[in-house]
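As structure tokens, here come the structures.
The numbers here are math on the coordinates, done by the rules we state, and not lab data. Note that the structure is predicted; figures quoted are calculated from it, not measured. Cβ atoms are built from the backbone, for glycine too; each structure is taken alone.
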Structure P
Amino acid sequence: MNAHREGTPLRVAMWSGPRNISTAMMRAWENRGDCVVSDEPLYAAYLATTGIDHPMRDAVIAAGDADWRSVVHLLTGPVPNGKPIWYQKHMAHHLLPGMDRAWIGQLANVLLIRDPREVVASYLKARATVTPEDIGLPQQAELFDMLDAKGTPPPIVDAGDFLRAPEAHLRALCDLLGIGFTDRMLRWPPGPRATDGAWAPHWYSRVWESTGFEPQSASQAIRLPSAGARVANACMPHYRRLHAQRIRA
């Protein structure tokens, strides 16, 4: 991770997979007061390039920028509103083959991971099929290796651990990023935000009702169909390797 230099803006790129706490995490950062946020800025380019059918696909493409090079130029340019911190919520699977990765090194990168069994179980409630690449863990592992090879390994936040101790994890992450923690990151007003992506009406109802991080419900045995179990098993080595290097707070 690149060290934050005093007097220069901090661009935090949180790389998650779907069905995680990424939107609640975006709320926490936006509520700091000194931070501007961007919600999945590569989503439109991902949909336009792959042709994949996602809910509100046409609206997402129309509202976003389908040229990933243009998006990268924006993300590495001036920070909106002159804020000292720019939090960029990214989905790791939006990084498609053929997309340049060099620009990622200009950001303070963080990985947000979740047990693939939980991700797949949640994903299959919304979509009929899933692949390892759909849930982003292979891409997260690739990102970690790329950044680690450059001497800037990203901090790793595990969603399950985080929800057991949000304040401790946020304090530890802020310390690693070289910024102060504020308890404003723990609570926020309910409702939609102008910064929410165009897809928010379909996906964000629970976040719109939230006012803080919700404790994880008691774990229950996860039952996956055979195809889903194969995907979770394929992703498990990536998850275990990243999980072993997570923030422990």
Structure Q
Amino acid sequence: MVILEAKNLVKRFGGLIATNDVSLSVEQGSITGVIGPNGAGKTTLFALISGFHTLSSGEIWFEGKRIDGLKPYDLCKRGVARTFQVVKPFASKSVLYNVTVGAFARTNRTAEAERSALEVLKLTGLYEKRDALAKSLTIVDRKRLEVAKALATGPKLLLLDEVLAGLTPREVGEAVELVRTIREQGVTILMIEHVMQAVMALCENVHVIHHGVKIAEGTPMEVTRNETVIKAYLGEKYAAAAGSQ
């Protein structure tokens, strides 16, 4: 069953076309990847799906209902949540406070919101740091906090925007396991990622965007062997290294 379908998405910023006739679908329960060079239009695509930008043309459907034109808070209530590349927690507030704010998307009761937030913190490995100030966290824990804030809203579809950027190989491995655990909780995931190790390990299907246009789609193995993708994004060194494995 398709949970998300984007049809012929176009976004213009003046004379710049950030996304140009991009279409994709996401199967319920899947982990789907979006890859491509910096400036390709990937984050703009997420902003369109999550209501932060309005479409110039095209349609977005979620659970069989058209959602383009809805505001981010309306989409959040329907079950669409996202993270951001640049994490911006409430720095002077506790980890628990930050996540509890997200939980208020589902309840107006403080005690219930805190209970939900604590469960999310256990899931994301931040429970022991629940009373720490957000500004005191390491990069990897700030990334986890960003995911926790989104999870606290109770999403059906979670958009992850480069949550592995800046992490060490060991931290990437831990993050991959966290993403798998989130999917096991029944959350469908659409993720933008440059860390191909994670894309290969996690994604069933991958969409490749370049200069605002989708240039390829397929399994991770298929897209990493696609000559157009190699030339536009991965490079011959990656292809050679992958081929030798």
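If mean count of other Cβ atoms within 10 Å over residues 24-31 comes out at 17.8 when worked out from the coordinates, which of P, Q was used?
Q
Say we calculate distance in nm of label points 7 Å out along Cα→Cβ at positions 8 and 136 for every structure; which of P, Q gives the highest result?
Q
With percent of Cα pairs over 20 Å apart, for residues 144-215 alone computed per structure, which member of P, Q shows the largest figure?
Evaluating percent of Cα pairs over 20 Å apart, for residues 144-215 alone on every structure, the highest lands on P.
Quick one: distance in nm of label points 7 Å out along Cα→Cβ at positions 112 and 224 came out at 2.1 when computed from one of P, Q, so which one is it?
Only structure P yields this read-out.
Kindly point out which one of P, Q the value 29 was derived from, the read-out being relative contact order in percent (Cα under 8 Å, 6 or more apart).
Matching structure: P.
Cα extents along the principal axes in Å computed as 52, 41, 39: which structure among P, Q?
Structure P accounts for this read-out.
State the single structure among P, Q that was used to calculate mean projected area of the Cα convex hull in nm², for residues 32-127 alone, giving 8.1.
Q
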